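Given below, in the form of structure tokens, are the structures.
Every number here is computed from the coordinates shown, using simple stated rules; none is lab data. Being a predicted model, the structure only gives us computed values, none of them experimental. Cβ atoms are built from the backbone, for glycine too; each structure is taken alone.
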Structure I
Amino acid sequence: MQTPPELDVSETLAGRQESTSGNASVAYSSGRKGQTLIIAVRCQGEGKIKVAVRPVNVSFSQPCVADESSTNFNEVDLTGADRDGVASVEAPSAVRWSMTIGHGAPVQEEPPEEG
């Protein structure tokens with residue numbers, strides 16, 4: 001299993017979990033007001049992991065496959081993303097996962113194309 005996902009150079013590290021199997025919680029530190037919360041998860045093994053992030057009350061699941069590592073980056077721009085928190089992971093024991101949590105500038109939405 002590889003190391004936890006890396007953030008972009010413009011993003012600030014808030015928490016990290018090295019390669020783990022089964023359930024665990026990852027604490028993260030607060031960012032500045034107006035920043036987004038970035039949750040990057042890498043996993044390998046047959047099954048699905050579930051992630052619940054507090055205090056922003058966001059949850060998501062990520063499918064994992066046995067013979068390849070996959071990484072998903074989730075960005076949250078909600079009230080509370082600038083406070084300390086915890087990401088709780090539920091994962092089958094057959095799945096190895098790692099996580100990086102950070103803060104960054106909000107993503108600028110691209111204007112719709114006129115045509």
Structure II
Amino acid sequence: MVEILPYVLAAGGLTVVVTGFLGLTERLPRNGAVGVRTPGTMRSEAAFRAANKAAGVPMLVAGGIGLAGGAAVWLMPSGQVTAAYVTIAGLLVMTVAGGVAGVRAAKAVDDGDARPSR
């Protein structure tokens with residue numbers, strides 16, 4: 001399993017980087033798979049865009065942690081499991097921070113007569 005771990009971490013990091021970049025540049029389409037998706041952020045296109053723009057930088061940092069952690073696990077002859085745990089913890093903390101920032105940004109959006117998406 002340790003042989004594939006760096007690739008899994010790097011692939012996860014790359015996915016988070018792309019998602020963060022698209023959110024930051026407001027090009028992430030509202031969908032049911034990626035991005036900050038809570039009832040508050042999905043209530044309108046404006047709320048979704050604001051949430052994912054606010055979450056963009058923390059998501060880019062999280063993805064960078066994943067990519068760096070994947071490289072560290074690949075290059076380290078010993079301590080791979082510890083590096084993987086640190087990487088996963090960093091990914092989780094920054095992703096949650098992005099989600100919190102996104103939810104707060106979505107709450108600040110006043111879209112008046114918004115209807116929930118289906």
Structure III
Amino acid sequence: MSKTLQVYHYPGCGTCRKAVSWLKEKGYTLELRHIVDHPPSADELKQLIGQSGLPVNKWFNTSGEVYKSLGLKNRLPQMSDDEKIALLAGNGKLIKRPVITDGEKATVGFREQDVLPVWG
């Protein structure tokens with residue numbers, strides 16, 4: 001029995017490609033969603049962030065150009081969670097990727113040692 005996961009990914013991202021092939025090797029069926037063309041809405045993000053158990057700040061792609069060009073390193077501490085979520089929903093490139101969810105739990109980013117306890 002194969003479980004289906006929704007994966008928000010960016011096809012040009014090596015980490016995303018690695019995550020997708022790792023999950024397929026584990027026997028998952030994947031619903032891939034292009035994170036830049038179809039980013040999660042603010043409501044979806046609130047749900048995903050809750051499922052991940054992580055603070056909103058961990059959802060930012062801090063190494064990305066958009067994050068740097070907007071000067072978010074200095075701006076985020078003054079923003080509310082709702083403002084941060086609105087920013088993330090407005091630009092998929094700001095979201096750390098991939099985002100993997102089964103509808104009950106979610107992980108963000110892909111380091112095998114971090115995702116193994118959840119998806120391994």
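Quick notes on this one:
- Between structures I, II, III, the greatest calculated value of mean count of other Cβ atoms within 10 Å over residues 16-23 is seen in II.
- Test item: helix-only ellipticity at 222 nm (-39500 (n - 2.57) for each DSSP H run of 4 or more, over all residues; to 500) calculated as -11500, pick one of I, II, III: III
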